[in-house]
Structure P
Amino acid sequence: MSGTGRFGRFGGRYAPETLMGPLLELEAAYELFKAEPSFQAELSALLKDFVGRPTPLTKAAKLGGSLGLELYLKREDLAHTGAHKINNSVGQCLLAKRMGKTRVIAETGAGQHGVATATAAAKLGLTCVVYMGAVDMERQALNVFRMRLLGAEVRSVDSGSRTLKDAVNEAMRDWAGSVKTTHYVLGSALGPHPFPSMVRDFHACIGWEARAQVRAQAGRLPDLALACVGGGSNAIGLFSGFLSDPAVELVGVEAGGTGLEPGRHAARFAAGPGGGAPGILHGTFTMLLQDAHGQVRETHSVSAGLDYPAVGPQHADLAESGRARYESVSDVEALDAFDRLAREEGILPALESAHAVAWLCREAAAYKGKVVVLNLSGRGDKDVDSVRRAREASGG
């Protein structure tokens, strides 16, 4: 990454003038505090004693055996609040407090980032407002209630598609008018510089832990590191531990929805007319689902956390350079993988994570005898109602 926040040709800082000052302030503060021993000591203590790191690496012997490979699950579902999102929320809320901010705002799709930010804000004594699309509030009602229990105000977004993209829009509008007291805890490795690199750094613990754990358990590095990709925070966290190891294949799995025609999926790297193209959204130049006139396309996924038209710029660069590969699976495949992991390993995965499980189940023949690390980015409690409704709709 360059000093201007570029990953190859992707990234950058495309923001209105009202946000340039806050972004520069944030960049300076992050560069200062990430090198400060007292900040790192406090962050490490919070990650250990509050978040519960390191999270385990669990050998999935039954599922791996049935697929003919050696499978290890990085258990971010066992972190406090039930997903990887807490790593970044704790880091950014601690940074906000060091900057003298008294209020944080966040956007959320599946609700896990909202819950994590509300949790970190409560722990550190900050006021918290979370923006969430009305569609996502309905399908993630449990997480809405959790956020409110934690003292956060949850604001419904009724514009546009009423999903994650629109929640980001509203959070950025809020930040533009409240920057003196407020920090925007952006939830994924996207947005204008310095967010993509900062969020990646707060999640890099996933990859570095997994690297040490798989060497201890399997006796070597994996052949494949695998994760789902929405905005891309859990995947870039895992990939960070293996980027310098060319023998480790990196695969990210996107939401194929109900088909790869425009408007039916959220697969930014899909080939053909339904796939993405380079463009700018929410302050960064990256791969984006857009029409011939540059208008952002509607997206669909059974998983609220993958239902977003763009992807983090580092992922765009990793794809273009060939260091990582990005594939997609359908809603139906993800739902089947949700069931399979539950029945074979006793683990309910988040529907986001189920996409990565589904891809491995589909492509297992190519990895016979290989060692695979799959990032289980969150637990599936939040998705039980969505899975039930999907099954009822399909007659299953």
Structure Q
Amino acid sequence: MRGFAQRHTVAAAFAWLDAQLAPLGSEDVPLRLAGGRVLAAPVVSDVDVPGFDRAAMDGYAVAADSTEGATAYNRMPLTVIGDAMPGCPFAGSVSAREAVRVMTGAPMPPGADAVLPAEWIEAEPNEGSAPWISALAAVSPGKHVGRRGEDIVRGTALFEAGRVLRPQDLGVLSSIGHGEARVIRRPRVRLVVTGNELLPSGSRPRGFQIADANGPMLAALIERDGGIVDFPGLVRDDAGTILEALLADADIVIVSGGSSVGIEDLAPTLVAQHGELAVHGIAMRPSSPTGLGRMGHRLVFLLPGNPVSSLCAYDFFAGRAIRALGGRTKQWPYRPMRGALNRKISSPIGRLDYARVRIVNGTVEPLATAGASVLSSATRADGFVIVGDDSEGFAAGANVEVWLYA
């Protein structure tokens, strides 16, 4: 056993990592699969939406002048010359004292510039060859008419590159005739969980073996951040097996366990021998045995096996890379809030601390600054506070920033 010769600062680890990060290439996906994806290029509409003037309510399309002065006591007779339905326009045009019955969304016929609502008319007996109605109120030009381009005008820049597509965005894309969206490719992430003491997730712990907690946790985090998870199962502490996993067809390889400097910590040596181990050992608690490097085109993250350390190292480094490669912000996907500490948090100068906290009656209560194997502390926590490596901590009553898990 040996200790780390040096520990990199978090800032130095970020500097190396950020220099490796650029969004991946783009791909076209059907709109039904594009929700939550990141646009690779701006979208400009080449059509008007709607592409025609249309009725905004049920009623009668008329020339507004034909209803001037109409009241319940001064009814204006109008001859009904036809119907217009959504997708089925009236074939002719409307002249003075004429009306076309329309439904909401139907194209407005030429000559008509307003819709007389159905409740503002009274049907009259059909005494001739054409039915007629009486207008009981006047309408002004444009009343109850949806104009061409009312929603989107041709040439409008709708979305910028980098936008995370929401369900309503997909509706807008469809409305301008797009059946696909050009999005940034999602990073492929090979998850390698090592440890001869581990049982597959869902197994009942027995003897001196424990059930894998990191695999399900990290897989969920990867998917949250937009990655595609490849996690075929646990990997034994065997150099050949681990090396094969490190060379997987992936953009990123995340190794959980065996990241330190013990005799069974094989992954760091393999990365150093077959690739580049740029960072190994970081001045932070927990997660100090974290490593960052490359194997060919793959970014490699060596995360400690202790669950809270693994969670912390993922959030600081691996998650940052997955989000950036997929075109998302590198920053945490956590909501910040501020609150007063009800107990002090101590930390030595030169080390960054990730302190789990909970919110109690509006105050911030530290849960633990140690105990990297106690994953339940993260489930009891509402979030975490970061103590920078230039600080000795925070006194009770200090106003601190909390990053909320949800």
Structure R
Amino acid sequence: MRGFSERASVEQALAWLDNELDKLGQLSSESVALSQAAGRVLFEDVTSKVNVPDFNRAMMDGFGVLASDLQGASPENPLALNVVGECLPGQIFPEAISAGQAVKIMTGAPLPLGVDAVLPVEKTMSRGSTLFALAELEQGKNFGTVAEDICSGEVVLHAGRILRPQDLGVLSSIGHGSVSVIRQPKVRIVVTGDELLPAGAVPAGCQIVDANGPMLAALVHRDSGIANHPGIVADNREAILEALRDEVDVVLVSGGSSVGQEDHVPTLLAEHGDLAIHGIAMRPAGPLGMGRLDGRLVFLLPGNPVACLWGYDLFAGRAIRRLGGKSPEWPYRKISACLSSGIKSPTGRLDYVRIKYVCRKLEDKQVEPLARSGASVLSSTTRAAGFIVVPAESPGLDAGSEVDVFLYD
């Protein structure tokens, strides 16, 4: 084996990645049904071609009236009106309403011509076939007007918006059964290692079960990519190269990324594409690499699962989110907290430190590093509340330091 003669800084690696992403831009668009559009990123502005609503409508059950007919009405002075019909939702009343007349109307029904107010049913009294108004009303009360919600020609949603459930309701209300969104990045997950068993197997002897494949697939899904993990790839150059050339936008390789005898991926990428970064001053995931092959981004992630997770979050996830039109920043909630014990960290290397709450209460906001947190101890990420990042230029953090905590929740 040979070591890394030099390592790129995290800042240099991110600069290379962002430059490549600038050149690639966001992906093309696709049309999806509204039922499949929640959480997707809108590709272009949406302009309404209709008014919503396109008619004046009652906002409550009651009677459509002329406000001028109700002057002086009160419980002590009920004013008689002649009810000339009933107006239901989805139906147009065939006649105009004249002075002294009223029409029974339901919530959402279109206002008949002449009506300029809706008298609530609780403000009326009936005696036989005669309606008595018990209150005055101003013109325009208790009904919605044309384009009260949306005007024809109005931009209702802008490109780049992550669609929420209420956005889908708005799109439906203006006549859209589908919407144009940014295509989700297609991601091939290449897990190598002859010592690995597929997910669902029981570890036996000196073989271990693939943890990285399911984890990476879930991370890709979280970041709105489409993951393809067909199974463990044999540890030989031909099989790995074939997997690297899958027709996708991004390739994630787990294992075989360092400089050992069986680490084929870096040499394959260098020979057939561009191995731009290999070895980064960070812990864990120091052997991480990045490059291009046939126009697609390739990320060489370590086989140790914590290093794989951290390398994905720092670089690969950033690329997948940005290609899909989302923010490249971490999708983790951030809080400020106080370290209850110090952390030592050699200068020149960025450190990823899993932490837990001292008193198991968020409001205490005191955290401490986990005792068992090596690159192969994946359970450290399930026992941890989140993580902190110690900058490369820092020799560590003292007890009592205020830190930014990124929560796994």
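Things worth noting here:
- Read-out distance in nm of label points 7 Å out along Cα→Cβ at positions 55 and 199, computed value 1.6, structure in P, Q, R: P
- Which entry (P, Q, R) yields the derived value 16.7 for Kirkwood radius over Cα pairs in Å, for residues 7-118 alone: P
Bear in mind that the values in this text are calculations on the coordinates, not laboratory data. Fair warning: this is a prediction, and the values are worked out from it, not measured in the lab. Cβ atoms are built from the backbone, for glycine too; each structure is taken alone.
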